[in-house]
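Just below sit the structures, each encoded as structure tokens.
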Structure I
Amino acid sequence: MSLNPEELTKLGSQLSQEDLAGLLKVSPALYLELLTQTKGEPTKLEPYQINFLNDRSKFRLVAKSRQIGFSYIISGEGLHRVATSAGKKVNYVSINQKEASDKINYAKQFYYSIPDKSGFKSPVYTSAEFEFSLHDHPNTSYMISQPASAAVRGGEKDVYFDEFAFVRDARKLYDAAIPATTRGDGRLTVVSTPLGQSGLFFEMANDRARYPEYSVHIVPWWECSIMSIAPAESTALAPDFDTDQRVKRWGTDSIKSIYNNMGLDAFQQEYECSFADESVNFYPWGLIVNCVDDELNQKDYDPNLSYVIGIDIAKKIDKTVVTVATVDDETGNITIHKTFETQDDYSKQVEFFNKLIADIKPNRVTIDATGVGGVIAEQLVQKHGGVVEAVTFTNSNKERWATTFKGDMQMGKVRFPRKRELLAEIHAIERKKTEAGNYQFKARSDGHDDYFWSAMLAIYGMGRKAPAINFAW
């Protein structure tokens, strides 16, 4: 149970420095609450965070809601480990470089909030973007954070995988990390938001017979004070209610807004730790994750590349989505470089499209000709000529695009950035057979598919060439 500031101060005054040091060494929760600050105030941990920190199991798994503070708390636990022990190593594996850097930044925030006169502020040995170490040589303890593209090697250490379900080659990295726990008191912790009923994280969370040594923590939104108006009550009672009932009864305005703007399956997976059924999804999560390239998020347009653009125009309530992609002429490999949305009025969208086309000079711009898309396409053709092509969606071309795209993904020929909307909409595509025996490809009833079809339009434009103009009369 968490102590209030007065109780913590009283505890500190009643113990000798030696006794207090011994207590702090075995209690990361007490260490963080007694010594550190968060946003200028004494750190106050949530009950689920304390439960996790008090779990001394060698193997731990956390299935959690988004935005619930677990990256922050595992950084704090890592700091406790290196601050209170000599010669220890803590290794974080995150989905990309930014997430890796964040772990070290969180640890530094905790560390530098500790009062200098506390007697518990170990000397800094190294401080860098992806490393933070304490104690002078030869007793130095290290925190090292790295993206999942890096190998997990080395001797005894604590290893943390953050957002493990989203990690490419998860099984390979996991197998490489296991030996770090075979000697001494090294531990392995796997944390993630669920991502469909496939992949290693799903297997570990649900196959207790195969992974009996893992302690499992399930942390949905209603256990978090920034999402529930009465977290103690909702923690006890919410599991007996359905999603709609508990959101209405305990959700903050923020969580209600998120719920109202997400499909039910997506909300339950992102915030209620439910592993979504993939039996009707044409693109399983495992296939999608293996196509993610985190480096694409960091790159600007390259003037040496030949781009294509796909534009899926908003109808009434949906969003207009733009996709910028390239294809390697030799290998046929497809790269989606950027994908983004706009809900500006149509005149401003046309201005933006004109500027984008002028800036990156694409080989092809393919635009959805349905409804107002046809009007916008005409305006773009008048300004940019045959580079722009209006395309009408049909079941036939949707089936051809969707199945070809899946085949390219399966062969490792597709890369795209880690953009949640894009990934979610690819996963939302379902293939259903009509009474006439044909197949339809579209998002499930509570989902969107604008990002997906924008990408398909861009890819369709690859290999398409502007018509030749005959100047002979």
Structure II
Amino acid sequence: MEGQVQERRVFKAHNAKVLVSSDTMAAFIELEIIPFPDEDEYDVMPVTEEELRQTLAHYKIVYGLDEKRIRSLVEQPAWHTPIQVACGKPPVDGQDGSVDYYIKRDAEYRPDFGEEDIIDYMNLEYFQMARKNQLLCKVIKATPGVEGTNVYGQPVRAIDGLPPPSPRGKNTYFDDQEVFLKAERDGLIRFARHIIDINEVLHIPGNVDFSTGNIRFSGDVTIEGDVNPGFMVDAAGNIRVKGMAEGAILRSGGDVYIARGINGSAAEPIRVGGNLQSGYIENASVEVGGDIVSDYIINSDIVCAGDITLSGSRELIIGGSTQLAGNLTAKYIGSERETPTKIVIRGTRVRNEELIASLTREISDHTERAAALKTILDKFTKDGSAGHEQLEVAKEQLFLLKRHILKATARLKEQEENERVVYRGAVLCKKQKFRGAKIYFGDELFNHGTNEFDRCRIFYADGEINLGTL
């Protein structure tokens, strides 16, 4: 009728959308504008706090709600912009246990330099001695993790701290709380990775020659003179030679210190389980399980599982072949005469060992269950003691187990083949790398222009060999 006021209808011109982060530790609301009809005929429904809370409840967002943010979003809507309105409580991982050593670790040793930067290898103190009942280290126990909560109110597992590896070795003992480790006897302190051993020492007052014969000892060996050509020193612990090793056979389960140097090889390489420190290495074949420190290396075949540091008056490597997993540090690599010098940085194959172990256990468990179920089925079939329905259920379970085993086996094979190579080592040249020196990362040759550089760092990153500066 004329003059009658038309009732206005209410139109909801927005939509509230909930977004959750991939780790389920944060939730967001995004308000979207919906186009609506003629404004003269419709009133727009405002955003309300009740609506937002109902939307969050619909998506089961119950933990860590930010009341202030929600009210602010009602009072001042932010259109087409995700606004965080809930935050989970992240888990707190436990602290790994550790060991505080009251003695020097082998890796902490650094030689003292003279005025001309020449290391006096003959007079350095290489060994630490322990007295009976001496305190060696303290074990700090691991702490448990504290679980968190995601925005759905679900617990998020925390990782407990890992216990430290036990440092207890030969001739050592713990107190009643297994916190403090002490020496059981007087002797030489030797580290085998994280383990502390207290060893006896075999002392040779002169050379290893016809007067001593070959040396085989279960502890450490100290030699005041040289190891003469053709003779062998085989020690389960450290070997210290105050003179030189010339054409000799050395085998050590620990570290080797040779004051003057190594010259020439015998019928087999010098094998060192720990670190090698030698005045020089020349015309020799050496295999080292730890690090190498020397002044220079010439025309030698080196295999090293750690770092090689050339430190002294010359600090060079010329000729031969050197393979290592860590860093090579030298002033000069190669020579002006372009002597062929091969450096190979070896990589480490990495794969998901935890998942592989889990899949292996899963396959073993399901295989045992399938075998047991098959035995039961054979019995049912033979004596007819089970009804048709029961027999069909057992067959279905066996089928599902076999299918699960096949899937897990396929995943296991995929993980075992999914390896990648990581190169942790690098070549650090403090002065000059000459043209004749070839540097490889695995089988890949570093090739860059003239291949002659000053003060450079050559390393592997992002799938390729890179050249940087020092």
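We did not get these values from a lab; they are worked out from the coordinates using the rules stated. Note that this is a predicted model, so its numbers are computed, not measured. Cβ atoms are built from the backbone, for glycine too; each structure is taken alone.
Of the structures I, II, report the one carrying the highest value of Kirkwood radius over Cα pairs in Å.
The structure with the largest value is II.
Here relative contact order in percent (Cα under 8 Å, 6 or more apart) has been calculated and equals 13, so which of I, II was it run on?
Comparing all candidates, it corresponds to I.
Say we calculate distance in nm of label points 7 Å out along Cα→Cβ at positions 69 and 221 for every structure; which of I, II gives the highest result?
That would be structure II.
Out of I, II, which has the highest value for Rg/Rh (Cα atoms, Kirkwood Rh), for residues 237-428 alone?
Top value of Rg/Rh (Cα atoms, Kirkwood Rh), for residues 237-428 alone goes to structure II.
Comparing percent of Cα pairs over 16 Å apart, for residues 213-252 alone across I, II, which structure shows the greatest value?
I
Further, regarding this structure: Out of I, II, which one gives 90, 48, 18 for Cα extents along the principal axes in Å, for residues 45-180 alone as computed from the coordinates?
Of the structures listed, the value fits II.
Among the shown structures I, II, from which was the value -6000 of helix-only ellipticity at 222 nm (-39500 (n - 2.57) for each DSSP H run of 4 or more, over all residues; to 500) calculated?
II
Any idea which of I, II comes out highest on distance in nm of label points 7 Å out along Cα→Cβ at positions 245 and 349?
I
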